[in-house]
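Dropping the structures in below, format is structure tokens.
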Structure 1
Amino acid sequence: MKLPLLIAVLAAPVPAYAGTVAVRVVDAAGQPVPDAVITIHPAAGTPSGPIRFPWASTMSQRNIAFVPGTLIVPVGATVAFPNEDKVRHHVYSFSRPARFELKLFGRDESRSYTFTSPGTVALGCNIHDSMSGFIRVVDTPFANKTAAAGDLRIAAVTAGKATLTIWHPRLKAKLGEMSFPLDVPATGEIAKRITVALR
């Protein structure tokens with residue numbers, strides 16, 4: 001093979017192979033577990049470039065609750081905390097990935113915070129003890145949370161060996177998470193059913 005042709009062959013893009021991972025999470029009684037966060041880390045590494053999700057990086061306070069109860073954001077995301085209630089809120093977290101306070105702010109006001117470390121951030125309100133929420137800060141684009149039926153699908157996952165991690169605030173495990181090996185197909189879909197023990 002002539003040298004220019006060899007260089008052209010070596011420089012040609014390698015075909016990308018990716019599959020879909022479908023997950024269903026149930027408890028010990030076989031009941032669906034909603035709001036379980038699934039992340040996948042391919043052994044070959046994650047794609048370069050910024051991580052973007054199709055949902056907003058927003059954690060609202062509505063009806064004296066955090067909405068959504070669990071929010072997934074990428075490392076480096078700035079999350080907005082709009083207050084949609086008629087009362088004031090004082091949002092805080094003492095979690096290791098992010099320790100912060102958003103001091104008293106009222107209806108139609110908003111505060112924000114930038115999350116720079118992966119992990120789980122538990123939220124509270126200094127005014128309303130019943131309020132709790134979670135932000136799962138991730139360093140992979142392959143992430144989603146289970147719907148009411150306990151299921152989710154993550155498409156275009158890099159094929160090959162990978163690690164699947166499941167997190168839920170009530171999961172009976174260290175830091176509320178467990179990891180499993182995963183073989184992602186080059187095409188098509190792989191389905192996983194995961195049974196978890198909840199507190």
Structure 2
Amino acid sequence: MVHEFALTIPRPSRRRCGGQSWTEFQRADATKLPYSDDSFDAAVSTQVYEYVADVPTALAELHRVIRPVGRAVIVDTDYGSLVIHTENEARMELVLSAWSEHFVHGSLPRILSRQLRDAGFVIRHRDVIPMFNPEYHDNTYGKRLLGIMASFVVGRKGVSQQQADAWLSEFTELGKQGKFFFSLNRYVFVADKLATA
């Protein structure tokens with residue numbers, strides 16, 4: 001059974017998987033999972049824990065619901081790795097300051113190894129997924145995220161709709177000039193739950 005824990009379940013997920021008999025969508029609190037001990041062979045968390053205030057408790061819950069010799073795969077972003085070229089540094093600084101309200105732990109991967117071990121996991125593998133876009137067009141992660149960011153920041157830290165629009169418009173111009181640059185790192189942690197004695 002596949003379960004997705006989220007505050008809101010993305011519509012594309014429902015469209016792609018809603019008709020599959022082996023898929024179930026359910027909302028739950030990551031710090032109080034509604035499952036008994038040792039319920040799952042594996043769990044995958046993508047971009048979840050950076051939004052959870054109490055990560056140690058959430059990871060302890062993850063450990064609890066995974067069976068011995070089960071596995072967890074966690075993917076989260078370190079927004080400290082975000083590099084975006086701009087020719088208006090003051091505006092960029094303002095927008096990024098407002099964007100920081102989007103998550104609870106913007107640099108979670110830096111401390112996730114220790115937190116996974118503290119929760120009882122043994123780390124099997126770690127890796128980085130660079131999201132690098134040196135061009136600005138519809139088929140890039142950067143363009144999509146920048147649009148989300150521009151929408152989010154309006155009304156936060158004094159960012160006006162006009163400022164957000166101007167910030168986003170700059171990237172179209174930079175793209176035309178061959179000067180667009182976007183880079184962001186996601187990190188993958190694969191962790192095992194050991195067999196009990």
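With mean count of other Cβ atoms within 10 Å over residues 119-126 derived from the coordinates and found to be 19.2, which of 1, 2 does the value describe?
Matching structure: 1.
Consider the structures 1, 2: one of them gives 16.9 for mean count of other Cβ atoms within 10 Å over residues 55-62 as calculated from the coordinates. Say which.
Considering all the candidates, the number was obtained from 1.
With FRET efficiency 1/(1 + (r/R0)^6) of positions 71 and 167 (r between Cβ atoms, R0 = 41 Å, to 0.05) coming out at 1.00, pick the structure among 1, 2 it was computed from.
1
FRET efficiency 1/(1 + (r/R0)^6) of positions 23 and 151 (r between Cβ atoms, R0 = 35 Å, to 0.05) was computed and gave 1.00; which structure, 1, 2, did it come from?
1
On FRET efficiency 1/(1 + (r/R0)^6) of positions 127 and 159 (r between Cβ atoms, R0 = 41 Å, to 0.05), which of the structures labelled 1, 2 is highest?
Across 1, 2, FRET efficiency 1/(1 + (r/R0)^6) of positions 127 and 159 (r between Cβ atoms, R0 = 41 Å, to 0.05) peaks for 2.
With relative contact order in percent (Cα under 8 Å, 6 or more apart) coming out at 33, pick the structure among 1, 2 it was computed from.
For relative contact order in percent (Cα under 8 Å, 6 or more apart), the value 33 is produced by structure 1.
Given a computed value of 10.0 for mean count of other Cβ atoms within 10 Å over residues 47-54, which structure among 1, 2 does it belong to?
Computing mean count of other Cβ atoms within 10 Å over residues 47-54 on every structure in 1, 2 gives 10.0 only for 1.
Out of 1, 2, which one gives -1500 for helix-only ellipticity at 222 nm (-39500 (n - 2.57) for each DSSP H run of 4 or more, over all residues; to 500) as computed from the coordinates?
1
Just checking, which of 1, 2 has the largest value of volume of the Cα convex hull per residue in Å³? Walk me through the numbers on the way to the answer.
On the way: 1: 141; 2: 128.
Result for volume of the Cα convex hull per residue in Å³ over 1, 2: largest is 1.
Read-outs throughout are calculated quantities, based only on the coordinates presented, and are distinct from any laboratory measurement. Predicted model only: the values in this text are computed from it and were never measured. Cβ atoms are built from the backbone, for glycine too; each structure is taken alone.
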